[in-house]
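Each structure below is given as structure tokens.
Every number in this text was worked out from the coordinates using simple rules, so none of it is lab data. Keep in mind it's a predicted model, so treat the numbers as computed, not measured. Cβ atoms are built from the backbone, for glycine too; each structure is taken alone.
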Structure P
Amino acid sequence: MGGIKLRIRVFDEEKLKDSLRKELVKANTHVDDLIWKNLLSYDGPFAEFLRKNVEVAKRTGLPLCQDTGMVEFFVFVPPNVVLRDLTSTLNEIVREVYSSNPFRYGVVSDPLFKRQNTKDNTPAIIHIIQWELESMQIRFLVKGGGSENLSRLFMFVPTSGKQIIVDKVVQHIAENGWNACPPLKIGIGIGGSSEQAMLLSKVALTEDKPSQEEKYAELEREIFEKINQLHIGYQGLGHGITCYAVRVLHAPTHIATLPVGVSVDCYLCRRGIIDVELVEAECG
């Protein structure tokens with residue numbers, strides 16, 4: 001009798017490394033079209049210098065910001081994909097990119113006592129998430145300390161309505177938004193557990209399109225409009241927009257909880273997305 005053969009899906013590791021290296025360099029040296037469009041329309045303080053910074057980074061390969069961040073990956077995989085040692089692969093990519101480019105190392109090994117720099121910007125933060133789609137996708141954020149320090153978790157009572165959440169998020173940005181190099185992108189995660197709400201808020205920062213559910217799309221619009229009415233402006237100087245976009249993701253939660261996570265990205269919105277080609281193979 002022949003052995004049982006399993007159908008699995010695999011990816012080309014070298015092709016993945018090459019694609020991610022390029023995207024990680026690009027995220028640190030190029031802004032996307034939305035960011036550039038808004039910069040071109042901004043005519044407040046230091047407008048010329050902000051635009052020149054983007055142009056110089058694109059031309060020379062110098063980083064857009066001296067804080068080249070900590071890299072956070074979100075790996076979305078369908079069933080039956082063999083990931084091999086993906087964590088080591090992603091850390092290797094970060095190590096190579098940050099060691100071969102003029103990017104600052106911003107990771108310390110011990111968070112409280114020694115705080116000794118790892119000198120290669122690893123380890124990265126890596127989340128592996130199974131989803132229902134048949135494709136594999138890797139998203140990442142390059143998160144600087146200023147925007148990361150604005151992360152918040154709010155544990156509301158379950159009877160809290162939409163307005164309480166809106167007011168709390170807007171209040172948080174009103175009090176702290178200037179400290180994260182605005183204009184900002186705001187990611188909000190609602191539901192799940194406390195840690196899932198925070199994870200959802202981070203994933204929301206990688207989303208381009210508004211929520212497909214009208215009530216949540218309306219929530220995004222309301223928070224977006226109210227944050228822009230704060231007039232914090234570029235770099236906190238009171239001119240130009242305060243917020244690029246608000247994105248909300250949600251998940252089921254316990255009957256006695258209503259966790260809301262908030263994550264923030266700075267005016268550069270350094271991120272990347274690659275679709276990973278999968279091929280079928282037999283195992284066994």
Structure Q
Amino acid sequence: MHVSLFAWASRKGFFKEANLDVKMIYMSTSIAAKGLMSGDVDYSTAMGGALRAAIAGAPVIGVYSMFKAQMYLVAQPRYKQVADLKGKTVGISVFGGAYDLVARTILKHHGIDPEKQATLLQIGDSRTLYSALSAGTIDSAILGPPYDIKAELDGNNRLFDSSEIFDMPFSGLATSKKKLQQDRAEVKAIVRGLERIRRYIVANRGEAEAFVKQFLNLNDKEARLSVAQMIKSFRDTGRTTDEAVVNFIETTLRSTKQKAASIKPGDIVDWSVTTEVVRELDKEKK
């Protein structure tokens with residue numbers, strides 16, 4: 001879903017107004033993080049993956065957080081609550097990834113040991129997870145929009161919203177520390193374009209529904225529910241709290257079994273550009 005917003009901001013000319021020629025390239029989260037490090041990629045919207053790379057020591061940094069975590073535990077119709085998944089399978093994207101982290105956190109929160117009392121299966125992206133759930137090959141899955149909505153409309157049960165128990169830096173924008181240091185003006189222009197499209201969607205819901213319907217090949221109901229959920233998940237400030245970042249760092253270190261390290265929020269995120277953009281846009285609105 002977050003990719004559609006970047007595409008729409010581009011089509012609306014929000015980047016071109018800043019004399020930026022933006023080219024979108026679809027790639028996995030891990031490859032995007034490597035691209036940031038090598039300089040082959042300037043920005044990544046998969047900020048969670050980039051921040052996990054930063055925790056591991058990569059010179060990348062998160063600069064803008066558009067959404068609260070949009071990851072949901074969805075299960076086959078026969079499962080009515082998270083506790084019913086004891087001894088069952090939970091589909092995730094990749095081990096050590098955001099969906100893995102979320103699955104383990106949700107299960108633990110409901111008294112299920114993810115190592116001993118459930119089986120986490122590495123399946124693939126949300127679309128692949130949705131297909132596996134639909135085919136009945138897994139009992140449940142962590143899904144992101146619009147596939148959580150598709151699954152629910154199919155009759156599956158949405159058991160838990162991850163944002164209820166932690167505020168994870170999710171979709172937004174990450175770049176290399178070198179890029180932020182050497183071309184702050186460009187970073188700011190990209191953030192401004194994304195924040196403008198976020199505000200445009202809030203003010204023009206009908207147009208947003210039409211766009212995501214076409215871009216993601218959704219039906220009317222799926223598009224309406226997806227946009228409503230998206231707006232509900234938006235951050236007005238474009239940033240998370242330091243407490244949320246600390247929690248993300250600690251949870252990531254535990255889930256990936258990395259040694260505890262002295263990592264501070266400022267080591268993996270820098271919200272200063274976003275703070276400037278939000279302040280400027282608020283002034284323009286007045």
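Could you figure out which one of P, Q the value -0.52, -0.75, -1.17, -1.45 for log10 I(q)/I(0) by the Debye sum over Cα atoms at q = 0.10, 0.12, 0.15, 0.17 Å⁻¹ was computed from? Source structure for this number: Q.
Determine which structure produced the value 17.1 for mean count of other Cβ atoms within 10 Å over residues 16-23, calculated from the coordinates; the candidates are P, Q. Going through each structure in turn, the value belongs to P.
Could you figure out which one of P, Q the value 13.4 for mean count of other Cβ atoms within 10 Å over residues 24-31 was computed from? Matching structure: Q. State the single structure among P, Q that was used to calculate mean count of other Cβ atoms within 10 Å over residues 64-71, giving 21.4. It traces back to P. For the read-out helix-only ellipticity at 222 nm (-39500 (n - 2.57) for each DSSP H run of 4 or more, over all residues; to 500), a value of -15000 was computed from one structure; give its label from P, Q. Only one of P, Q returns -15000 for helix-only ellipticity at 222 nm (-39500 (n - 2.57) for each DSSP H run of 4 or more, over all residues; to 500), namely Q.
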